[in-house]
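Q: Below, each structure is written out as C-alpha cells.
What follows draws every value from the coordinates through simple rules; no lab data is involved. Please read all numbers here as calculations on a predicted model, not as lab measurements. Cβ atoms are built from the backbone, for glycine too; each structure is taken alone.
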Structure 1
Amino acid sequence: MTATPTAPRFDLATPGGRLRTYADYLWNDHAYLRLGFQNAHWISEDLVRTNQPWPHQLAAWKARGIRTIVNLRGGFDASFHALEKDACGRLDLAMVNFTVTSREVPSREQMHGAKALFDTIAYPALIHCKSGADRAGIISVLYMHLRQGLPIREALDQLSLRYLHVKQGKTGVLDYVFERYLAEGEPAGMGFLEWVDSPLYDPARMKAEFRAGMLGALLTERLLRRE
C-alpha cells in the first residue's frame, strides 16, 4: 500500500497559506525582533554573518552581491525555512542547509563538513542561525581558521559578546571545544583538524565536563530563550 505524501506544514501556494506562514514566522519565530536589527557583520570580504533574515532582507543582500545563503538552523518544517527557501528561489540565491546546534559539541563529521562547505560554496556568502550569536559564531570561528588561516586563538573572537554570544551559559560549550584544543592540541603541536581526528577529541566527554554558569544559563535559557 502506497503511503500518502505528507502535506507541507507551511504552504505558500495560496494567499491564506502564505498569510499563516508569515503569522507563524512573525510570532513563533520572534521575527518581529529582527525587522530593525540583523546582527550583521562582515567578517571577511566574502562572508557576512547575521541572524535569521526576512525575505526582503535577502533581496537586499542579493543587491549587495551575496550569492549563497547558508542556513545553520535546520528547521525544514518551520515557517522561516519555507519563507527562506521560497525567497532564495525567486532571487536566484543558492541556499545551503548546514545544521549545527548551540549546546552540543560538534562531531568530527561536522568539523570536516564545515571545511568542505567553505571550499565549495559560491562567494560572497551569508551564514545565519536564529540570533546570529552562537551557531553563526562557531561556524565563523571555523571559517576564520580553516578558510582564512587565522590561528584558533584569534579566530575565537567570533564567539564573543560583540555578536551577542554568552559564553557563561549553556552555549559556552562551543567555546569549550576550542579551549580544549588550546589546552591539549596546540601544545602538542597538532593542527586543529589533526586534533579533531585524534582520540583526544571526544565530544561526549567534553559535553560531560563542561559546566555552564548559573547566571549565564538563566540568561540564555530563560531570558533570551536562545534556540
Structure 2
Amino acid sequence: MINFDTIQAVQRLAEIIWNYHRLNHELSKSDTILVLCSHDEAVAKRGAELFLDGWAPLLIFSGGLGAITKQLWTEPEAERFARIAIQMGVPENHILIERASTNTGENVKFTRKLLASKALDPQSFIVVQKPYMERRSYATFKKVWPEKRIIVTSPQVSFSEYLAAYSNRDLTSDDVISIMVGDLQRIREYPKLGYQIEQDIPDEVLRAFEDLVAAGFNRHLIRA
C-alpha cells in the first residue's frame, strides 16, 4: 500500500505519468511551428526559441481562453504568447494568430482553417506544448490532420524543474498533477469519441493513474 502522506510517493507516481506523456521526438527542419497555447508561458518561449534557431520560417500561436485560462486572463492565450515571441525578437510578419480555439482539437481545426484562408498548405509541423501534453497533442493532431508530418516538443525540463519553476504561478503542484491525471484519462477515453488516435498505455502508467485518482488528484477528470 502506497503511503500518500508523503510528497515523495505522490511525485514518484506523477513522474511515471509525466514520462509517459513526453514523446522525446527529435527535431528536424519543418514548414511551420505551431504553438498550442495554454496557461504556461514557457511554451511561448520554447516556440519563439525554435523559430529564432531556424527550425521553421513561420510561427503560429493557437488559443483563445480555455477552461483554466478563462479563470486567469481576459485576453486570448495566443495574443499573450505572440507578444512574448515578439519581445524575444521574432518578426511580427512571421507570426500568425488563431485566437478562437478552446481545446486541443479546435487548435488544430481552426489553425487548418486559418492557413487555408491565407492559401498556405504547410506539409510539416513542429507542435509545441507543455511537456505533459505532448502525447495528447500528437494523438489529436494525427486524428484531425493525419496527412501532415508532425514533431511534438515542449520546454526541455525535468518534472521537478517544471513543478519548481515552469508552471503558472497561480497553479500549485497538486493542480499540475491533477491536470496530468486528467490528460491521461483523455488519452484513454477520447479515441472512443473520435477525438484522438489510439495510444498504448502501459500497465505501470495505468496503475499510477488509478493510485493518484484514489489519492484525490481527480479535479480535472471528465465525468460520465
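Q: Assuming 24 is relative contact order in percent (Cα under 8 Å, 6 or more apart) as calculated from a single structure, say which of 1, 2 it is. Show your work: numbers first, answer last.
A: Working: 1: 19; 2: 24.
It traces back to 2.
Q: Sticking with this structure for a sec: Supply the structure label, taken from 1, 2, corresponding to helix-only ellipticity at 222 nm (-39500 (n - 2.57) for each DSSP H run of 4 or more, over all residues; to 500) with the calculated value -10000.
A: Structure 1 accounts for this read-out.
Q: If distance in nm of label points 7 Å out along Cα→Cβ at positions 12 and 140 computes to 2.6, which of 1, 2 did it come from?
A: 1
Q: Can I ask one more? With Rg/Rh (Cα atoms, Kirkwood Rh) coming out at 0.99, pick the structure among 1, 2 it was computed from.
A: Derived from the structure labelled 1.
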